[in-house]
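What follows is a set of structures for review.
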Structure 1
């Protein structure tokens, strides 16, 4: 069993993290989630245990993973920590199904009922639990009839293997179609949430996804709320050797957003942070956390000190004039028919 004595940094919080309802459901989750994309691959068991302990001690409960993260390595590590260190009742466990990378690192999307329910059973086995609190479709596919895909969500809930269900990386019309289909007949499992990329560097969901989610009672769970780490300001003068942009695995992922426009937004965030005596991380996270329809941004820190910086946002909100300035500098292009 892992020991935390003297290992995790001492952190003082003015209050425990507040909670929000997930969409139009009764499920309450902390208004910051902890992501586990790199657990079991880049992030060791000891580091993951430290992060989870800090998160739980701060009042966090939403822990997000996926069957496709490290080909199951993330779920396996979460399951080990549940056995060794943490109480199942302390956490709202969310996972995703429908995507794996077993074929030479290329994403394979299979959202057939057969594949999804097999994924769910494998996830439960790796996690060592009899149910997950939130089960999400990781990706849309045109290859499988939507009613078949969604029927797997119904089976998951009626069989007790999932308490709530959601989607991830769906466009606006896909979100609306799936959520409406589930609402139009008794006995179908309501779409509780959609997990989408959303930050000051990536505001595309405001065109159609966010309005669709609001209209249909679907909660937003933003991933990469720090713009894949760029909004921390760490890339202002170059690429740090220990950053994700310097790694072969994540170089392209981060590099896609390292643009001149992004640099302007980062400078605005840094200036706002200096004026408010906050960090750039606090400003960027507070902005996305308090956007309409957002339930909980999901952060994926590589290190415990990075998580400490994220958790400190709980005690801060941004003045209206700062919100307006950041909105202006980062506004997405709108046109017909959105505007």
Structure 2
């Protein structure tokens, strides 16, 4: 049995999209109720945005009321939220939650946030308006394909991780190269002499059978369409101050709907088209998330598709936090 000094400061629950993180988090919250309870810190770069509820699978009002949640609805979609800001906010919340006698439970699928929290971030340069304008001009003149090819030449590590259509991240990687003559992947790699933090225990929900995850992704995206994802994006577009290149509008699901609405395709056809585009994009996201997780050797894997996944998560959490 670990004494108080040996116990991790917090528990983290990661996994690809649609792997059952919300259900597992609520099960852990119920399990810990007799020990003062938990407070959930969202590790999700989309849940931070207000007015983006359906496409982010934001916790319901009942779920938010059942367990205190943090870092949800803290930004307008017009404003970005960086990994550095997440680390600052999450570290402060961990201390505050522990002071209240509760367990901080970090839950989500934004792997860059987890990596930044566990390993820290190098001093990456801020956005440069001049360089970004030059890259936007090149994008307008040449298209994205030549820019992606250039990224493959100067930073093959990052290029392999990004989708060839990921305009935002491709431009950012090229921007960092032009400003520093260093690949962005070098900033995202922890200093070999800096120890990774060990005060946060990490459980990873990962499916053994990928088809199980694909089925859940399709089912959830269809539910989002039925719940009104298109109308949600229409409302965001109607504001007039948002555009397709904002980080909020690049989120999976929102990006596909936004682009579909820019066409003159009838609404019935848009829904049919989005069914395939949205599911494919979400599968690609899940694939990238799993790749990130496999590069986190400190994680403790629980099979997300096991019939008894929730009891296994609880048992693993008990082992990591107390035994």
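Taken together, the values in this text are just the output of simple stated rules run on the coordinates, not laboratory data. These figures come from a predicted structure and were not determined experimentally. Cβ atoms are built from the backbone, for glycine too; each structure is taken alone.
Just a few scattered comments:
- Structure (1, 2) behind the derived value 0.65 of FRET efficiency 1/(1 + (r/R0)^6) of positions 92 and 156 (r between Cβ atoms, R0 = 41 Å, to 0.05): 2
- Label whose coordinates, when Rg/Rh (Cα atoms, Kirkwood Rh), for residues 76-163 alone is calculated, return 1.00 (choices 1, 2): 1
- Label whose coordinates, when relative contact order in percent (Cα under 8 Å, 6 or more apart) is calculated, return 18 (choices 1, 2): 1
- Given -11000 for helix-only ellipticity at 222 nm (-39500 (n - 2.57) for each DSSP H run of 4 or more, over all residues; to 500), calculated: source structure among 1, 2: 1
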